[in-house]
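Heads up, there are several structures right after this.
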Structure 1
Amino acid sequence: MTKNWQGYMVRALLAATVFSYAATASVAEEKKLEVLHFFTAGSEAAAIGVIKDAFTAKGYGWVDLPATGTDTLNQVLRSRVTAGSPPNAVLMHSNEVKQWVDQGALVDLSPIATKGNWDEVMSKGLIPHLKLNGSYYGVPTTVERTNWLWYNKKVFDKLGLQPPTTLDEFHAVADKLKAAGVIPLAIGGVNWQEATLFETVLVAVGGPDFYRKAIVEQNEEALKSETMIKVFDEFRNMNKYVDPNYPGRDWNIAAKMVMTGEAGMQVLGDYVKGEMVLANLKPNVDYGCAPPPGNAQTYLSVSTAFVFFKSKDASVEAAQDALAETTFDSTVQLGFNLKKGATPARTDVDSAALDFCAQASYKAQVDAASHGQAFPAISHFEAWSPAKSGIFMDVVSTFFEQPSMTSKAAVDQLVTGLKTISE
């Protein structure tokens, strides 16, 4: 998306939110909530509809404010907060909750959490992001694995291919796809998509311990090591398997390329499967899911959560409580994630209702956590602050799209950029 077009979209959404705010205030029904979110792809919209339908069935109103991506959402949110009229409910990545807690802007959900026994039933990896200073400030919608390899099963079967488990196997498979006239790797030239692919290469080259040191611990020696240079070298090799039209492509368009057989593989999160579910495709029949090469023992994840901005209106506060309870209801969690293609944020949901890929994701999460190899993803703002994540993604994206940039230069730029952020 160009900056001019993005700017237009921000202005349009701001105008829409002002209109909806005024319209809402004029309606006799006082229980409407403005809900700002970035779930706009087909499967995401279907998933958010599960929460909306359950919420409105309780007699509340939902004013939908969809933003085209997190960048647009954050611009709109900051503008609304500055204007003194924040949306009532906002969907954001779990790691972004803290910045708003620090500003004292969010509703304390502890009474709802205590009533719902969140400490016991919430996925343990989410609690540190959502329970801050002893209180809950966000209610999760999902847990998503970001390091997945999706492939067109029928194309693979026709060519006698198996999902690659090593980088060498990946290159062999990609070369065979290319020789058959199939784009080996579908991707969008957008920084977070490129960064998601990069993270899987980092795990494959350096292993889970290196990911822990370089990413989780932000160890400078690891970040500027020869291993990191090798990661960038291997990441460069991935570029020869993408098509020339990849810049600016949305992730769901890349997913459609795999679904139709135009492309053979895509490396991205659980949400890709949501698009396949929406198209009535079947796992292990039309498409397959597997860990990316070298990622079998490692689980990289992202989660999203609703937060609620403080209001002086008692009817709004009651509706916010109702939406928090609705979002974390076990039936809603299951319905949402069946549409989204991910796994519920509750540990007490019957996994038998999930499909093959979702069950595999759930099992991978449990197994990786038991071995200390479950980590947050930077590409989805889960491991680092938004500022540091932005630097990481910009360096990775620039490197992927500019062949003249060396791996050493990318590493130096990353290390230098991170030093400019004081936290």
Structure 2
Amino acid sequence: GFDRGVSVGNTLLDAYAKGGERGVAVARKIFDQIVDKDRVSYNSIMSVYAQNGMSNEAFDVFRILVNDKVVTFNSITLSTVLLAASHSGALRIGKCIHDQVIRMGLEDDVIVGTSIIDMYCKCGRVETARKAFDRMKNKNVRSWTAMIAGYGMHGHADKALELFPAMIDSGVRPNYITFVSVLAACSHAGLHVQGWRWFNAMKGRFGVEPGLEHYGCMVDLLSRAGFLQRAYDLIQTMKMKPDSIIWSSLLAACRIHKNVELAEISVARLFELDPSNCGYYMLLSHIYADAGRWKDVERVRMVMKNRGLVKPPGFSLLELNGEVHMFLIGDEEHPQRDKIYEFLEELNQKLLEAGYVSNTASVCHDVDEEEKEMTLRVHSEKLAVAFGIMNTVPGSTVSVVKNLRVCSDCHSVIKLISKIVDREFVVRDAKRF
């Protein structure tokens, strides 16, 4: 055990932080073997859980720490729990931590304050984040960047671009990450003129050398705006080798704009860079399906099968009474599954009455329309939304986080459900809100 060497145990915990499921299991075993756990021990294991998307486990450890009469927690502890809350969209827990921060007089702690801003933004409460930002007496570049990024991810590019000059005027110099946030905001809003202006000002005015992330934002910006050839030309002029993020941005835009030729060029580069990422195969499969090229769809699937590639399961998270619930597509494991499916059927009838027509193009299978419609009905985000409506008071907001991108049909359905039940839904996926 580590009872006579807690520092060794803490060091090992940190080493296993990014080791995936196996690393997490080993880290927990080490944590349990430390007899005289200190604050660092608790912070480290919570960080391991938070970094690996295991928010409930991080919250459980925090509850144990709160009840510990010997070990006290600090600003790093609170920032770690806020990180777990932001990853899972656990707004209620995030608010509780914010209350604890106020009680401890840590609102002016720049690390904690920035974590609060990030948590509220990622839980869909950007205006609450702004209030917390405005209350901060000491703001550093991370604080400003977190707020700019929050506006960008919610599609409020105008507010992000108003805040950026204010940051400069306050004497805080933007850094590498700040420009990623500014360019991402321009990309989400399709502001290619403003994006180009700030991209060109980076090095000349602020001395920040554009990196892969900045080029990635610009490629995404041009691609979203439909300038696929310009995006491809920009990639060709890069001083550094384009990474998978840049090529995948172009590939995703090729689906939107139905450009099979550029898609095949992009995916060829992606297969060289990251041949085991099944997401690229799936996206190419969707592009072929949209073009009606079912033989090519089957060919891509056979390549995936031969290489032993399996699509990672999509899941959606929803916090209720301090517990994060997970839903998979067609979930059969949740305790309330029968009630959820029954309620979904009722909602589906109301959707049809409201004029809803399913977008079966979201289903990449060469099957009949009825089967595609049935598949769409049980997507994880729809199950989470139904569960949220059933288990919260009328009029309250339902927040859902998905690990993959939300399909276009679910976007449309959730907007309609919002009108039908007179509720606000906050849905965050792998890309944005």
Structure 3
Amino acid sequence: MEKLFQALDGHSFWGYKLFAIPMYLFLLLAFTVITANQLDIIPSSMVGSIGAMFIIGIVMGELGDRLPVWKDYIGGGTLLALLGGSLLVYFNLLGESCRESIGELMKTTDFITFYAAVLITGSILSIDRAVLLKSFLGYIPTVLAGLAGAAALGSLGGLFFGKSVREVLMYYFLPIMGPGTGAGAVPMSQIYESAGMGPAAEFLSTAVPILTLGLVMSIVLGAVVNKIGLIFPKLSGEGRLSRREHQETVTEVGMENVTPRSCASGFVLATGYYIMGVILSKIIPPVMGVSIHAFAYMVILLAVSNMLGLIPQSVKDGSRKLQSFFAGQLSWVIMVGVGVVYVSIADVLAVLTISNFIMVFFVILGAMAGAALMGWLMGFFPVEAVITAALCMSNSGGAGDVAVLGAAQRMNLLSWAQISSRIGGGVMLIIASILMSAFAG
């Protein structure tokens, strides 16, 4: 083992660094966390949860970024951190205190919303004002084209397994392309029951495992699409969505001069605009019976503020610097939390049959094809269009957006992913209502 690390960087094993921490010190910290986990005394505070998530994330992330094949085609450290967290729960290797502490951080404290708010703010303010309006006008049609492709190719795939169009749309298309479990499958199950198609639990028992498989497949395909972009660079904007401008995002010139106070102002901006989004989501009535999520309003408010030039450049720079730090240094931590709390290996294994695997693949592939084609017509790079308008529709939303963008190395596109998850997710509930009413009749 020591020779392996010497071969990697020319230093001794004990001098080798993980996450910039010398090996001897990292092992001490890891031993501390492992001991606390075994004694089931991980603190229930943010300190305990983040401490445990960092150790797990660093080990899984560093390993995933070095494994041959995995690092290039499967998802690298990001996906291994997510799966590592989920597998630790599956094999019951995390103590109750550790699971509860991480669950408290991710759900009760809702750290993932804070993380997403920071990334959305920085990514929106990194986009040139002149490009924003053009991009918004073309993006929704790209999402809708992805939905059409998913329904069409999914229905075609169903023919090979003797599944009717009704069955494909109800139990594959709607769960996979919907906005996750809480915001998607649960309200869909209520629509299912109210339409007289059967008990809500009947729909959920099929939908939840299928959408979980869709999430995992979307993450893997995110890494694959990123690799395709590296092989065929003309298809990729390397993080830029629009082809119509040579440079869609603000350059990093002068970013090294951003002050700590400017970074702090990024926190104020991210939290303030999210609260604005929450206010609008509460006072604006549902559209066609569907409530619009606070993140969707947040994206719109930030975009309008950017286009009108309301935000000083120093504050923009601080927000972008903050986004860069969160995306680059906290992604593995978040992925561990997503794996522990949101991804159930047991649910995935329960539906992992050849027919289900192929059906889920057909639905997602159809979404990718539709988004790529319409995205190109709308002036977007196919790689970025597929990642945001297709895979961020098929990934259960929210935490799935972070996981897919992490695997695709496109975390700066979180604002577009949120449009897919929130506005696109709302559209899916409308489609579910229409389809279930039609099928019930």
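No value in this document is a laboratory result; all are computed from the given coordinates. For clarity, every value in this text was computed on a predicted model and none was experimentally measured. Cβ atoms are built from the backbone, for glycine too; each structure is taken alone.
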Highest-scoring label, criterion being distance in nm of label points 7 Å out along Cα→Cβ at positions 110 and 334, among 1, 2, 3: 2
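One of 1, 2, 3 was used to compute Cα extents along the principal axes in Å, for residues 230-349 alone, and the answer was 54, 36, 31. Which one was it? Before the final figure, lay out each step's value.
Details: 1: 57, 33, 31; 2: 54, 36, 31; 3: 47, 44, 34.
It traces back to 2.
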For relative contact order in percent (Cα under 8 Å, 6 or more apart), which of 1, 2, 3 scores largest? 3
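Check the numbers for mean projected area of the Cα convex hull in nm² across 1, 2, 3 and tell me which is largest. The partial results should precede the final answer.
On the way: 1: 19.8; 2: 23.4; 3: 22.1.
Across 1, 2, 3, mean projected area of the Cα convex hull in nm² peaks for 2.
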Entry that produces 16.6 once mean count of other Cβ atoms within 10 Å over residues 166-173 is calculated, selected from 1, 2, 3: 1
